[in-house]
Structures are given as structure tokens and as C-alpha cells.
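In C-alpha cells below, several structures.
Every number in this text was worked out from the coordinates using simple rules, so none of it is lab data. Owing to the predicted nature of the structure, the values given are computational and were not obtained by experimental measurement. Cβ atoms are built from the backbone, for glycine too; each structure is taken alone.
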Structure 1
Amino acid sequence: MKKRYKAIIFDLGGVLSVSKRHEDMEGVHEEVAEKLGFSVDEYFDAIDSSYANAIAGKISREKSVETMSRNLNTNPKKLIKTYKRAYKRNFKRNDELYHFALALKKEGYKIAIISDIWYIAKDVFFKSYYYRHFDDTLASCDAGSRKSGRKIFQMELKKLGLKPSEVIFTDNEKWNLPAPRAMGIKTILFKGNRDFKEQLKKLGVEV
């Protein structure tokens, strides 16, 4: 029987990679602020638009690190080191979902990751051996588009060589689903491993 769907695209933070102690990126920002001697409010004022623009790929890696380092009264080398440690300390791989994704690949499905992350987070997560078996990984900082827009999905479809109707995308944030859904991609709001598997099964995708 011919498969209706040919690929499953996963979000990273909150889906394939989960926080150890906090919701989403909260723990990372709190740790970086503390290590650099800032209150959380002062820290967010300091990174301000540079961080958001870096996630969206509107400014370069060098420019974002330089600006944030200056605003946080530190140097680029220390800033990068602090962020990398915080990412590694605050996040862990969702092992159950990771192995399920690899099982899907063995069944003939393509598996990919789309994530709203900036350059330093990409260094930590996408260079990990964890994801070397995925068919593709695409970061918003490289795509120049966040998941709330269509461009990043258009790029991924082209890379996978598939039509929107052949792809399923899952994300734990509701606001990232309307754009791909409007393109014809089947979307699933990620609420946990068990629910996700059940939703896939209803679509005829199982291992």
C-alpha cells in the first residue's frame, strides 16, 4: 500500500530536545544572566533585538555575538562558552521520541528537524551526533525565517523533494502551526510522546 505521507518534520526545543528543569528556554536565560551578573530583566534588556534578529537570521553570527557581548559587559569567547554550557545543562534529548523517529526512517519515512534557534544554540544541538541520522536539519538563523512563516517550510520541502500534502509537521507551540497548515502540510500540536504516536497512527503512520 502506497504511503500517503512520506516525511515527518519535528520541532527541536520542547519536542526532540526537552528542558530538564524549566519550560523551553527559561532555564538557559536565567543561567546566563546569573553567570554574567545580571538580573533576568537586565539581561533581556541587554540582548533585546539582537537575540531575536539572530534567531530570524536577520543579522550575522558575528554581529549578534559582538552586540550581545558588548551589552552584557563580557567578551565574545566568554559569552559563547556561557551559552553552550547553559544549553547542555538545561536540555536533554527526548530519547523515546528520538528512537521512534529513527524507527520511522527504517519504515521508509524521511525525518527532518526545523527549529527556531540562533547560531550558538545551533552549534550545540545540530552538531550533535544525536541527529546525524536525520535526513535534514534546518535552523531559522540559516533559513532567514522563523516557523511562524512559510519560507522555512518551503525551503525544507525543496530539500526533501516533497509536496506539502506528503509531509507532517509537529511543534509544541500553537502559533507555529498555521503557516505550514495553510500550505497543505498536516500539522500536529505536540502534547507528549504518547499522544503524538496516537495522532500519527490515526493518519496511518506507525511502526
Structure 2
Amino acid sequence: MLRNTLFKLYRVYALLRLFGVAIHEIAHAGAVLLSGGRITDFDITSHVSHRGRYSLGQQLMISYAPMLVNTGLAAGLAYSAVRLPETAIPSTLSAQTGGLLSPYIVALGLQTLALVFAFLFGVAALPSVEDAMSPYQRAAHNLRNPTIMRILVLPFELVILVVFLIPLAFAYVRSRSFMLSFASEIGFALLVIVQAIGLVDVLTPTIQYLINTLLIVL
């Protein structure tokens, strides 16, 4: 009985998660178009197939665009949700209902909706193995088809690729375990939300750590 209940709850979660997945795939598609690529197949619920001649920077943008877009939207919604009562929106909408709904109820409803979508966007932010592998596949292609320019920029690109081994390794480990994948996407979404609403501050030390790591590598 419990197992069936959990399975049904997960199916609801997976269905609602498609809102975040849609943003994830749209972010990929947008990055492809900005990089001059051509989309050959687009399924808003699963994947974007494309072709193009990309620089390493463009390939990284395509691979990690959802991480930026989904996380940004999640953080923005969460940040707006906690500040909503300070605005005139609840009072205005309450007046539109003729006072049937109090400003407090309106604010609570909008906050709940915003936080739900912030969560759904956040859980679909993390890159898949395919996303994280794309820059390395591009590098392998360039090694098989060398040009003078590709040879000249290779040392700099190798440094960048070494740094991005971290998210690649994380994506690979996540892909090997359903529970880890599930827990990590939930945890990431909650972390983004609590960071955005000011309950914790993990972003500043994380950014500082990444900067220090890059400086050591370089």
C-alpha cells in the first residue's frame, strides 16, 4: 500500500517536473540559436538535437544554459515570493475580488504558487551526463580534425575542460543511481530557494571557492 502511494506521488512529481524540463530544453535551444547552430529536432519534454560549428565557450553555454536559466528563474521566483506582501499586488487583487479574498489570502496563494514553480524549475536545472559530455565530445572531434588555430588554443581549452570535469563527474555519478539523482535535484532546488529567500548563504563561499580553484589551476 505504501509502495503504491509513493509510486503515485512520484508520478505526480514527475508530471509536474515537466514544467522545469520544458525550461531546461528551451534554454538549450536558445543557446544553440545564439551560438549560430541549427536545431534538427526539438522535444520540449526530453531533448534538443542540433548541428553547428561551436567554439568551446559556445559549447559550454549550450551544455550549461539550463543550469543558469532554471536556477535564475527559481531564485527569482523565490526571492519575489517572500517580498510579495510588501507590494501592492495582494491588495490590488483582493480589491478585484470585491474583498472576497483578503490581501493575506491572496499573498499566501501567490507565494505558494511562486515557490512551487521555483521548486519545479530548480529540480530540472542540473545537467545530464549528455549535457556535461558535449564539450569533451567537441574536443575529441577537434583532435581528430586538427587545424592550426585548434592546436594553438588547445592548451587553454584543456585547462577549462579539466575544471569542468567536476560537474561531469557529478552528472555521471547521479546517472548511476536513481535515488542519488532524485535526492540531488530535490536538494539543489531547495538550496536555491533557501538561498534566495535569505535563510542561508552558501552562494558566496561557493563562488569564492570556485574563484580560488580557477586561480590555482591557472
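Can you spot which of 1, 2 the value -14500 was calculated from, given it is helix-only ellipticity at 222 nm (-39500 (n - 2.57) for each DSSP H run of 4 or more, over all residues; to 500)?
It was calculated from structure 1.
Of the structures labelled 1, 2, one was used to calculate FRET efficiency 1/(1 + (r/R0)^6) of positions 63 and 87 (r between Cβ atoms, R0 = 41 Å, to 0.05), giving 0.65. Name it.
2
Upon calculation of FRET efficiency 1/(1 + (r/R0)^6) of positions 55 and 199 (r between Cβ atoms, R0 = 35 Å, to 0.05) from the atomic coordinates, which of the structures 1, 2 produces 0.80?
Working: 1: 0.80; 2: 0.35.
Going through each structure in turn, the value belongs to 1.
Starting from the value 16.2: which structure in 1, 2 was mean projected area of the Cα convex hull in nm² calculated from?
Traced to structure 2.
Computing Rg/Rh (Cα atoms, Kirkwood Rh), for residues 95-134 alone for each of 1, 2, which one ends up highest?
2
If mean count of other Cβ atoms within 10 Å over residues 71-78 comes out at 20.8 when worked out from the coordinates, which of 1, 2 was used?
It must be structure 2, since only it matches.
Out of 1, 2, choose the structure whose coordinates give relative contact order in percent (Cα under 8 Å, 6 or more apart) equal to 22 when calculated.
Details: 1: 27; 2: 22.
This figure was derived from 2.
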